[in-house]
Structure 1
Amino acid sequence: MTARDYILKELQRKDTLGENIDIETFNYLESGYIDSISIIQFLAGLEEEFGVEFTDAEIADPSFKIAGQLIRLVERKVMEHERSKAGNGEES
């Protein structure tokens, strides 16, 4: 599953995203799709699904709340993780 597919699936657990929503600018916290309590489960699920870890600075950054930017962050971290594994001689 891609980061985009996973994030969109998780965001729609509460309510379907409308066709007019621009994922690139969609603030899922302000819109109520993820609340301050379920964000921890959401983050833990992302970390587990993709084998990445978020820093406190990444989580605190306002861009973390924007779906499109979060998708790109996860994709970047997955690529970095894969490069790191390849550089260490590990298999994917």
Structure 2
Amino acid sequence: MMIPTIPTPEELLDKGFSRGKKQADLIRSQKIPKHLKGKRIEERRVVTSCQVIKDKLKSIIDAVPEIEELHPFYQDYIDITVGVDDLKQCA
């Protein structure tokens, strides 16, 4: 059972913003009236960036094992070092 690599906040934001920029560039090449084009570009950039960041965080949360699924040694280790109740409250 492997715990996934967790990206730094900067890496997460960079990934979201770069994907958002790519989507915004697709809108730029479309024939849209000038008064709507800027709004649509920024709207697509923000929505795509948020979706990418949300999906990445969700995949990390889903990949982290539940405490009850861990070997009893690790359950005891977590209980001694952090406390199971405190850890569950954080999640």
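Any read-out appearing in this document is the output of simple, stated calculations on the displayed coordinates, not a laboratory observation. All values reported here derive from a predicted model rather than from experimental measurement. Cβ atoms are built from the backbone, for glycine too; each structure is taken alone.
For P(r) over Cα pairs in 5 Å bins from 0, in percent, the calculated result is 3, 12, 16, 14, 12, 10, 9, 7, 6, 5, 3, 2, 1, so let me know which of 1, 2 that is.
2
-24500 is what came out when helix-only ellipticity at 222 nm (-39500 (n - 2.57) for each DSSP H run of 4 or more, over all residues; to 500) was calculated for one structure; which of 1, 2 is it?
For helix-only ellipticity at 222 nm (-39500 (n - 2.57) for each DSSP H run of 4 or more, over all residues; to 500), the value -24500 is produced by structure 2.
Ranked on mean count of other Cβ atoms within 10 Å over residues 31-38, which label among 1, 2 comes first with the largest value? List each step's numbers first, then the result.
On the way: 1: 13.2; 2: 9.4.
Going through 1, 2 one by one, mean count of other Cβ atoms within 10 Å over residues 31-38 is largest in 1.
Distance in nm of label points 7 Å out along Cα→Cβ at positions 47 and 71 computed as 2.4: which structure among 1, 2?
1
Given a value of 1.5 for distance in nm of label points 7 Å out along Cα→Cβ at positions 7 and 39, calculated from one of 1, 2, which structure does it belong to?
So the calculation was done on 1.
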